[in-house]
Structure P
Amino acid sequence: MIRNALPPTDLTLSDFDYDLPEELIAQTPIEPRDASRLMVIHRDTGAREHRLFRDVVDYLHPEDVLVINNTRVIPARIIGCRTHRLQADGELTATEDPSPVELLLLRQRENDVWEALAGPGKRARPGDRLSFGEGLLTASVEGIGEEGCRIVRFTADRASCESVYDALHQLGTMPLPPYIREKLRDPERYQTVYAEHEGSAAAPTAGLHFTPQLLDGIRERGVAVVPVLLHVGLGTFRPVKEERIADHVMHSEYISVSLEAADLINERRAHGGRIIAVGTTSCRTLESAADEAGIVRPIEGETGIFIYPGYRFRATDALITNFHLPKSTLLMLVSAFAGRETVLDAYRDAVQRQYRFFSFGDAMLLV
């Protein structure tokens, strides 16, 4: 498990708040993907430019490395019912309760065991049995983990589907954030064009702006496009509840950096290339894999790294990111990278210029 050890800070949750009119929360994605707006912030001077996302190529140099997170969002939201209930005396009895129970799958622990959020929680207590799709998928609640997450063991009806993943694709829906109220017509618009490895409960949204053509243009410029992996779970979008931000503990998420990726990143950087992280998830993966000298090592495991002002970045030279929720760990990471006042002032500017915010919103390039 990777966790950071940061010096104490007096920063509080309210230090990362800002006013956002509700109408600036993007409800639908822009078409085409790279037509979204791009705010460019030069960290050395604080100067800002306002471009379109497809112009990002103008800020990339030969020998640079664009690090992407090639995770793929699974249809992680499923709705079913409880078939058996654990009684106070420990007996498991059948129930005719028609009330729905919803699970949001967060992370696969092993085989068919997952961490999931349950709503309402009283219908998914340890020992309870759940059914989805009239038995296409059944589940046993085996325990309660961090932050009230349910530990759930799934069983798929092998006569109707090949695996739990197959059942999820038949039954599940895309787990859009609660602030998006519009129905998504094409589920692929909540996937990056390079999404490959299934396992995320939310999209790495900075990557949603890229098109295959834009990536081809970036490669033609001499930039290496290198994939790493972080399966987005509760750690990325869980709200901070502690007023003193240093007291917040990140939920762990699975990461992987291959030997090939690490070698290419290190080689390019040694020859003067910059490492540009696409999104906070790619940044957190890089920083989890880097040693004190900034050398990225191959890694496969869990990270609970929490980056906030005071953190010294080891392997990230530039960052592409969206505009994030107030008081979020994502906003804290961006503030650590570019300075809290610089970032909050840029957010105020974005509000005045009516940028679109959050998952389907516009982007920022911090160089």
Structure Q
Amino acid sequence: MGAPIRVLVVDDSAVVRRLLSRGLSEDPEIEVVGTAADPFEARDRILALRPDVLTLDVEMPRMDGLTFLRKLMPQHPMPVVMVSSLTTRGAQVTLEALAAGAVDVVAKPRPGSPGGMEGMIAELRAKVRAASRARVAAPRRLASRATPPPGADPLPAAARRAVVALGASTGGTEAIQRVVSRLPSDGPPVLIVQHLPAGFSAPFASQLDRESPLSVSEARTGAIPQPGHAYVAPGGRQLRLLGRPGQFRLDCSSTEKVSGHCPSVDVLMTSVAGAAGARAIGVILTGMGADGARGLLRMRQAGAATLGQDEATCVVYGMPRAAAELGAVQVALPLDAMADRIRILLRKLGDTT
């Protein structure tokens, strides 16, 4: 084992600082080198201690975590894991923090919530380990937000009866936005799994809706997926596609974890393989772990086109690597080439039907 991951914990609550420090330190791969009660103290500690990863509270007095992050990243880019309360404001601010360069988010548990603080600490350890390997510059500093190519030819009507399935984790909120913002508004339904805590998926869907030509909403059980629409899996719920081409419907009734996650990319893509077969496109984007690799393989085996984000543009090249090593990825592409390739594949689907 190499040198431990040096972590600085930033939170205005002394109790939370102690809990996070103690919990993180139980991992032999992690060393908490210091704590800070606010961003002003954190700034000095960062310069003195040179941590590898920062855990940053969203809501703090004097300066909130988002404002600090926006000041920090241009001057001192580093992996940051946001620690957020499960509130509407906390979720929205955290999504803005992810857009500003944070690598991932962990939600503080509500009193009596399953797993409680112990579960949150275990999740934080995993995300700190992933963050220490994250590429925090290149994927976060791509060109300004893209738009669909002007004057693009409309897709064949048959392409609208297909399905596009996207899966991502660490670094995925921005990666998904980059792809969805360039997908055609006359295209088929897009189903999205992004690993987010419950309560964060609806604000994420609203954010995508504002920044995309598609109509984006949180998925719900019984909904009939429509062309020109995208559906984000609810946090804490599995998203499945049921039925067959022309008679699809969504199901979000299950809450069990699969591949360590709920929602799980494996669950979505396995269901798409069964329901849509060759009339689908599967895409694995940046993320830690291996969720989605088996589901994408099932999609490929069912005749679907399958794409994976390349290593150079991933924040964390975990999920796409696992899928590629399993033989699930037909083509690996840079993030900014993904939407154009999806458009090409949709045109082929329409022309061959």
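Every read-out reported here was derived from the displayed coordinates using simple, explicitly stated rules and does not represent laboratory data. Everything numeric in this text was worked out from a predicted model, so none of it was measured. Cβ atoms are built from the backbone, for glycine too; each structure is taken alone.
Comparing relative contact order in percent (Cα under 8 Å, 6 or more apart) across P, Q, which is largest?
P
One of P, Q was used to compute FRET efficiency 1/(1 + (r/R0)^6) of positions 18 and 306 (r between Cβ atoms, R0 = 25 Å, to 0.05), and the result was 0.05. Which label is that?
Q
Out of P, Q, which structure matches -0.32, -0.42 when log10 I(q)/I(0) by the Debye sum over Cα atoms at q = 0.07, 0.08 Å⁻¹ is calculated?
Label of the originating structure: P.
Determine which structure produced the value 3.3 for distance in nm of label points 7 Å out along Cα→Cβ at positions 50 and 322, calculated from the coordinates; the candidates are P, Q.
Source structure for this number: Q.
Figure out for me which of the structures P, Q the number 3.4 belongs to, where distance in nm of label points 7 Å out along Cα→Cβ at positions 170 and 194 was derived from the coordinates.
P
Out of P, Q, which structure matches 12.3 when Kirkwood radius over Cα pairs in Å, for residues 154-217 alone is calculated?
For Kirkwood radius over Cα pairs in Å, for residues 154-217 alone, the value 12.3 is produced by structure Q.
To test your reading of the models, identify which of P, Q gives 1.00 for FRET efficiency 1/(1 + (r/R0)^6) of positions 210 and 282 (r between Cβ atoms, R0 = 30 Å, to 0.05) when calculated.
Working: P: 1.00; Q: 0.70.
Matching structure: P.
Of the structures P, Q, report the one carrying the highest value of FRET efficiency 1/(1 + (r/R0)^6) of positions 90 and 178 (r between Cβ atoms, R0 = 35 Å, to 0.05).
Largest value of FRET efficiency 1/(1 + (r/R0)^6) of positions 90 and 178 (r between Cβ atoms, R0 = 35 Å, to 0.05): Q.
Consider the structures P, Q: one of them gives 1.06 for Cα Rg over 2.2 N^0.38 Å, for residues 186-249 alone as calculated from the coordinates. Say which. Provide the component values of the computation, followed by the final result.
Working: P: 1.47; Q: 1.06.
Label of the source structure: Q.
helix-only ellipticity at 222 nm (-39500 (n - 2.57) for each DSSP H run of 4 or more, over all residues; to 500) was computed and gave -11000; which structure, P, Q, did it come from?
Values: P: -5500; Q: -11000.
Among P, Q, the structure yielding -11000 for helix-only ellipticity at 222 nm (-39500 (n - 2.57) for each DSSP H run of 4 or more, over all residues; to 500) is Q.
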